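Please treat every number below as a calculation from the coordinates, not as lab data. Just so we're clear, the structure is a prediction, and the values are computed from it rather than from any experiment. Cβ atoms are built from the backbone, for glycine too; each structure is taken alone.
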Structure 1
Amino acid sequence: MTNGLKPSAEKVRQAVLARGFNFTILQFDETTRTSADAAAAIGCHLAQIAKSVIFRLVESDRPLLVLASGVNRVDEKLVGDRIGETLGRADAEFVRQHTGYVIGGVPPVGHLEPIRTLIDKDLLHYTQIWAAAGTPNAVFPLTPDQLCQLTAGEIMKIHT
């Protein structure tokens, strides 16, 4: 393990470096699996957590990653109408199969395959946000602009 990071977090670090960024990944003894857990461990506002939500697109059976503010719930109908496909639930196996990570640790980058990514426009209100770094106890800080550059994600209103 490089820099004492768990293998999944190291994989995220390498993916970030390959995109020209160098963020510090923090690993906690306590879990950062949920947005509330992450905000408590970091000491930031819940809204600053860029939670990774993977959906299974019903018609194409492809994954969709929504990076949502920790205070927001994804309105599946709203998002589905905007992208032209029905959003379905992704179980743990589907998430791991397409991303290579477990639920609660899915990062915005470093997946096994390219995944269409949407970014909650509410994240743009903050100077610093936090994203998962490959494990349920690792995160990294970045700006909303860096998140957009890192993921090439589409900014969208994801809730009503």
Structure 2
Amino acid sequence: MMFSKIIQDLKINFNTNRNFFDKYTKRNPNLIYSKINEIAQFVGSRYEIDLKLHFPNPTKIYVFDSYGTENIGIVVDRLKKNFSISREIIKSKAIETIPNATASDAYMYEGKEGVRISLKNGRIELLPGSVHIWCTVDKDIENYVNWLLTNVLDKHST
């Protein structure tokens, strides 16, 4: 499963519904939010993931071109508690792939593992069964999440 393909699929689906977004964005942001997550759920179902777009800055709902480019949550397996590979490899890959990234252990409680990647303009929070991207996705982040979905979060990875 490739993150690049998922976000491309999202953008295609958003563009297909562009007239709807143009018509209702100013009049009914709640309807737009529902439609965004309906599309995200549809796209996620194609990849057997739970896909959500978040709007920590509520005004971003009005910026159509930001949909699918930032603040993305991907859940592959809600119940998974441990990474399939060493946290050290996950952290070193982030530092190697994303300029100026720092990586640390996070969310380590009740036998669960987690990693936080701190970035210049946001963060990536990684749990054994999910990744939450709290920033704008650039090529470096896209490449790192591609690696995560292939090597860490894939249901078939060991």
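Between structures 1, 2, where is relative contact order in percent (Cα under 8 Å, 6 or more apart) highest?
For this comparison of relative contact order in percent (Cα under 8 Å, 6 or more apart), the top structure is 1.
Match the computed value -7500 of helix-only ellipticity at 222 nm (-39500 (n - 2.57) for each DSSP H run of 4 or more, over all residues; to 500) to one of the structures 1, 2, and report its label.
This figure was derived from 1.
Compute Rg/Rh (Cα atoms, Kirkwood Rh) for each of 1, 2 and report the one that scores greatest.
Evaluating Rg/Rh (Cα atoms, Kirkwood Rh) on every structure, the highest lands on 2.
By the measure distance in nm of label points 7 Å out along Cα→Cβ at positions 19 and 115, tell me the structure among 1, 2 with the highest figure.
Once distance in nm of label points 7 Å out along Cα→Cβ at positions 19 and 115 is tallied for 1, 2, the winner is 2.
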